[in-house]
Structures are given as structure tokens and as C-alpha cells.
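Some structures are shown below for you to check.
Please treat every number below as a calculation from the coordinates, not as lab data. From a predicted model like this one, the values you see are computed outputs, not experimental measurements. Cβ atoms are built from the backbone, for glycine too; each structure is taken alone.
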Structure 1
Amino acid sequence: MKILEIISRIIIGLVFIFSGLVKAIDPLGSAYKFHDYFQAFNLGFLNFLCLILAIILCTAEFISGFSLLTGLRQKTGILGVLILLAIFTPVTFILALTNPVSDCGCFGDAIYLTNWQTFGKNILLFTLLIVLFKGRNQIKKLFSKSTEWILISIVVLLFIIFSLANLRYLPVIDFLPYKTGIKIADKMVVPEGVPVDEYKTTFIYEKNGVKKDFDLNNYPANDSAWKFVDQKSVLIKRGYKPPIHDFVIGSINGEDLTQQILNFQGYTVFMISKKLAEAGKKNLSEGFRLGNYCRMNGINFYILTSSGTEEIKSYDNGLTFCSADETTLKTIVRANPGYILLKNGTILGKWSWANIPDKTWFSKKLKTTDTE
């Protein structure tokens, strides 16, 4: 029994530490997932809590796993894991049944699990937790109660600082497709021979007031007594999807600029603001100044946003604004505004508004690169 308790501690501890850590690396991604949850369950009025809840969740997961693995306040860690599993196991079961959100986000963007896989994982963890819960009264303290709480508090504080640093300066590890060093066009290619999406198509016909479903093999094509009513296509097996499949940049006049930008041999800077109204005025002004500097130094500069055309036109500052899907922009960079440096469609650098280099860096750095 003792061996089983040790194994359970290690497994649960590592899973919760990993789950909390990958969320803390990308807290904004976790906030987006909370937003998806709230939309799926018609709780949109709670959207203002998304980021706060994301940081609370990743901290609770990490510290619960840390407590189990190290033995510091282990009873508290067991209680924390119990509360988290009691909340999220029924939620993931509902998600598995209804599938309003395809990925629960339990491991952020580091590892993708279906809702059924997530539910199965939670059931397994619950089973292991029962072993720990039964033996909780035999747990011995490593230090005095006050010392253990001080140590746990220090870890919590450091973890929250780590999470906030990733929020401000971009994730320390980029789990998303738009990593520094990748050529965007290469990640958009669908290789030959890979599986494609499979759909089950159902045709609904009506005769004498009775509706009936048919498939492609038996629908009444030659029986005029049957009248076509509707057609339904349901995805039954998902095929290969390239890592980047929704990268489309358009001018505010509707022109597709995607290939023109990706094929450009020189340097391009993207200033990315998913919603201009949500970016601070000071941060936008600094971005606009960078844009004007880039233009004067032969560097292409585009402002990518999902804001409406009328809002874009209200700025009218001579810079090139482009439209893109909001989800795509949030995937490219976890900041508003954020910045991407490209050359020949390859990402050379990514920054948030908080650590964007001084504008003179771009001209000096790029001139140095060109002479190497």
C-alpha cells in the first residue's frame, strides 16, 4: 500500500505541476480558453474574470502538485487536488458529451487532448487520489506548520511572478505554430497522401408528409415522389490539418495580401493588435512611431487587426492597416500590441509591447545582418 501511495503521489504531483506550469508559461492562452468555456455555457458576463481565473487556476494546480511531490503541506495538496478534480471532472464529461470546445486546454497548447481523453485522465487521477486520501492521516510533517506555510507561500509568490512575467514579455517557451525561426509558408503546406476530413452526408427527403433520412448509396434519385428537403454533413473523422491553416491577411479594401507579404524578400515588421480599442493608447502611439521609422528606413510595416473598417479608418496616420482573423492574431503573438519581424516569410523575432527593441535597433540590426 505504501508503494502505491508513493506512485500515486509522484504521478498526480507531476501531472499537476506540468499542467500548472504550461498554463503559467502562457496565461493569456489559458484566459482565452476560459473565454471559450464561458461562451459555450452562455456565461459571457464572466469574461472579465478570464485572466484572473487563468492565473488562479495555474497557481492552484502547480502548488497542489508541488505539495504532493515534495511533501510540504501534503494534506493541503491532497485537498487542493480533490477540489480541482471535483470541479473539472464533471465539466470535462459535459464537454465530452456536447463538444462545444474541442480542446479543454488542460495542458495549455503544449499537449492537445480530446475531451474524452481529458475525462479519462481525470478519472485515472481521481482513482489514484483515493489511495492518497485514505492514507492522509498517516502523513508526517517535514517541518513545523509555520515553516511549511512560509515555504509554500514563497513558492506561490515566485510562481505568480513567473506567470505575470510571461504575460508581460511573451511566453518563455512558445508552444504555438508561429515560433521564431519557422517559415510560415512551409507550415501551411498539406503533404500528399495525408488523411483528409471524412464526413457522413445525410439527405432528407419527404413523401406523403413523411420525412426520411438517406445516405449516398440509397437516396431516391429516380423516384419523383420523394421531395428533397435538406442535407446534413457531419464530421466523423478529422484529417490532417497543417500547423498554420488560417493565415490570411487582407487590405481594408478586401485585397488578399498574404502571398505578397510572405514572398517579399526583404524585412517586414508586423504590429499585431487583435482589437485596437483594447490596446493602450500609449502602446499604440509607440507602435505607430516605430511604423513611421521603419517606413523611412526601407522596412515594410503592417498593422494587423481584427477591428472594424470604420475604426481602422479613424486613425488615418499614413500607415498600412490590414485585416486578419482575431483568433489567428491571438495565436501569432500573445500581446496587444505584439510585434513580429519577418524576412522572406521567416519569423526572425517576436516581442510584446513591453520589450520591443528601440526603433533604431531595427535599422542597425538589419544593416548588420545584410552585410554578414
Structure 2
Amino acid sequence: MMATLLVRYGELGLKGKNRRFFEKTLGQNIKSTLLDLQDFKMSYQHRRLIIEINEELLQEALDRLSKVFGIASLSRVWTTPLDLELIKEQALLLLKKTLPRGGSFKVQTRRANKKFSYNTYEMNSELGAHLLRNTDGYFVDVHEPDATINVEIREQEAFLYSSSLPGAGGLPVGVTGKGLLLLSGGIDSPVAGWMAMKRGVSLEALHFHSPPFTGEGAREKVLDLCRQLKPYGGPEKLHLAPFTKIQKAIYSHCPKDYGVILMRRMMMRVATRLSARQKAQALFTGESLGQVASQTMESLAVVEEAAGLPIFRPLLGMDKIEIVNMAQKIGTFPISTRPYEDCCTLFLPPHPVTRPRLESALEAEKKLPVEELVEDCLENILTLKDL
């Protein structure tokens, strides 16, 4: 037996001449999400997307689709021909299924097909009267009903449903370009990646690790973060960049209080070069203004000067509590809090500079073979595709 799902999209439907491109991308993302379920069909109908899927796979499909960006909400619907009597009978079955012990209800009709003989007011009246005549223990409450029987009059048929599952919202992943996410093992960067994907960005991830100081546990932690984000649309690849040589050079030859700033400037150089190879248009980080010493306005400005691409910081205005709440919501928090250090927590000076000067950073970098270190890091990146 096949079940029918009605997929609604919010702001995607407001895109005017670009709407078809957004719809097509959403459709491709949905197909990718449901690919291994196999037995499903998909079609477009008047700013709605219809999926027919095996009844036994319905709950699995709903769980997966609730994480697909671009979907505003989902409903299991029952279909019937455009015949008032048949619609009445289906509405009666749906009411009894939804409220088997009775209760209050209202009927809400949406008429996309203006050629249908009855307008929305007439449909609500006809259906409401039919339901009251053929049941006991049910009554109408148009303000706070126990259930709403929704009826959509389409071009070829009518859809009836009584509940909706919220979708992830946002825009389909891929419609606004491609970015490179600097993914640490901490709480913030996975949330930043999730927010970037919500705005339609397809992502690849770059993680800096410092063997032998960071081990297999830290690497598995980052892989698990990517896997946790995968149902939302990415990252497509994870690039593991060895950073030990760069860190040792910085902390052997440069002022200790500038160590974090110089380290992050080197990360930006590596990320910029990798982005050119992977055709990414921007960098995404988990930085939040004022959260740590390297995230003051002055620090962010000095670090950004070393990048050759725009740096987007989706968490910039969020506090730690908001970020933690979001991490818990998307399921990355338990992974991020595993007790494995990443390279950003190594070699930390006791008193990092909070108001660095670009001139001082540039002077310190004269003591480093910057180009040689960046190229060595890039040549030894390990890229994982099947996450």
C-alpha cells in the first residue's frame, strides 16, 4: 500500500523567476535523502511537492525529510477525486481516525482549483454538516479544536489531512553556493555549518589536526560530527590537514602572546588555497564575538587579513547558551563534548593577546617560511569522501 506525502516549502515559494531552480534543487536533495528507500515517486503540483511511498517506509521517510532544508512542513494526506460526496466520506473517515473517542473539530478548506463548484465557505459548511450528522460525541469549535480536517482542492484531486510535521525550513542545500567549513572538534563550528546549510550553502569541511598530540579519538570525533550533519545535507567531504609542523614553527620562533593569532592566520591561508582547488566561494567558521581572546574585533580583523576569501561567521551574535542549545537540538553536542583535544587547544599561551596589531603579526611572520609551511600542509591533506 502506498502513502501520500504533501511537502510544503516556505520562502522557497517566494523566489519568483528563480523558484523553479530552487524547486528542482529541493527535489534532487529529497531524492538523495530517500534514495535507498527505492519505492517512491515524486511530482510537483502548484507550489507543492507530492511524494508517494510505501506505507511501511512512511515513518522513516518522515524522519529523514524533516531534516531536509527547504521544507517548511510535511503532511500525510489522503486523496480523493473531485467529487463532493467522496470528499465528505473521506473527511468522515479521517475525523474518526484522528479523534476515535470524539471531541471538537473544525474544517478548513483551501481551494487551489478555482474551477471547483464550491467555494471555501461552502465546502467548510457542507463538510462540517456532514460530519455532525454522521457522528456522535463530536462538535465544532473553530477557535481551539482538538483536530482540524484540512481539505485542499487541487487540479485533479482533493487532499485531506489532519496534522503537519514541521520541516527544517531555510533554503535547499546548494542553491546559494559552496563553502568550506573550518570544523574543529568543539561545540561551535558544527552549529555554524548547520546554519550555513540552512541558508542553502553546500559544504566541504576542513579539520586541522596535530599528530601525535591529537590521536585517533579526536579524528573519529570530527568524523562523527560530519556524520551527524549528513542528514541535513553535508558536508560532502572532510579534509584532514596536518598542522603540527606549523604550530611548532610558530611557537619556536614567534612571540608567545601572538601564537593563537598567527596559527589562525596560517589556517586561513591553507583554507583559502584549498577552497580554490575545491571551487568553494567562502569560508565558514564557528567564531562568536567576544567569546575567547582570539574572537575580539581586533583579533578577527587581523586573522581575516590573511584570508583571500570572504569569511562568514553564522554564530557571531549568539552567546554560548544559545549555541549549546542549538548543538543539543541538532545532536552534535554529545559528540563535541567528548574529551579529546583538537589542535586549537594545544600550545595555548598563558596570556594570549586580545587586541593584536596587524603590523606586529606581519613582523612576527617574517621569522617563518610561510609559503613553505602552507604548501607542505596542503600537500599532506587527507580527503575523505564517503563519510
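Odds and ends about this structure:
- Origin of the value 18.8, where mean count of other Cβ atoms within 10 Å over residues 115-122 was derived from one of 1, 2: 1
- For mean count of other Cβ atoms within 10 Å over residues 203-210, the highest value in the series 1, 2 is held by structure 2.
- Computed 41, 37, 18 for semi-axes √(5λ) of the Cα gyration tensor in Å - originating structure among 1, 2: 1
- Value 0.25, calculated as FRET efficiency 1/(1 + (r/R0)^6) of positions 155 and 227 (r between Cβ atoms, R0 = 35 Å, to 0.05), assigned to which of 1, 2: 2
- Given 4.5 for distance in nm of label points 7 Å out along Cα→Cβ at positions 147 and 291, calculated: source structure among 1, 2: 2
- Answer label among 1, 2 for the case where semi-axes √(5λ) of the Cα gyration tensor in Å, for residues 171-362 alone, calculated from the coordinates, equals 45, 20, 14: 1
- If helix-only ellipticity at 222 nm (-39500 (n - 2.57) for each DSSP H run of 4 or more, over all residues; to 500) is computed and equals -12000, the structure in 1, 2: 2
- Of the structures 1, 2, the one that 3.1 was derived from, the read-out being distance in nm of label points 7 Å out along Cα→Cβ at positions 35 and 67: 1
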